[in-house]
Structure I
Amino acid sequence: MNKEEKEKKKSAAREAQRVFFRKKKVEAIEAYGGACACGESRIACLTVIAKESVYYKKRTDAAKLYIELARRGYPNGYEIMCRNCRALKGGEQV
């Protein structure tokens, strides 16, 4: 296998992984209501976070979080937030 073929294979694997994680994000957002409390519903602007502030401050890999939530059946204690609301909740100045 030459260098070009290896790069094509790597690129295809990265794309498959990106599609898989995007699907998991969409599933998680739909499971928690599909929109932020402010009404924002564009997937690119939304994320799922823990409601408890103790957990909110802990950084976690979003892709791993979406997979874990699916594995656990989308438990209570999480909410959807858009970037603006999340910044306001976190005390950041916008």
Structure II
Amino acid sequence: MKTHTPIRKCVVTGVQLPKSELVRMACLTGKSRKKVLVDINHDLQGRGAYLHLSKDVLKKARKRNTLARHLKTEIPESLYDELEKMIEESNSEV
């Protein structure tokens, strides 16, 4: 019996992939401020955007300001740095 595999679309490339192959960015809203986090477990509340984790995709997202448009808030440079670190770690595991 087949089990259902959730499919999500990368906001940068538009490619549909299994949810497990994408990283979710979550925009949490609080009292008069928003905070953007990497949602590793895909369980945080708030507006979300899925991103395929590769250097090319991250470069395009940063250049086009794609995450900021989808999450409707400013994206700090530290978040892009964190994503770059995740990419490097995933490449070193392979």
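Structure values in brief
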| item | result |
| --- | --- |
| With Rg/Rh (Cα atoms, Kirkwood Rh), for residues 8-63 alone derived as 1.07, matching label from I, II | I |
| Comparison of I, II by relative contact order in percent (Cα under 8 Å, 6 or more apart) - largest value held by | I |
| Which of I, II yields 7.9 [mean projected area of the Cα convex hull in nm², calculated] | I |
| helix-only ellipticity at 222 nm (-39500 (n - 2.57) for each DSSP H run of 4 or more, over all residues; to 500) from the coordinates reads -10500; which among I, II | II |
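Every number in this text was worked out from the coordinates using simple rules, so none of it is lab data. Since this is a predicted model, take the numbers as computed values, not measurements.
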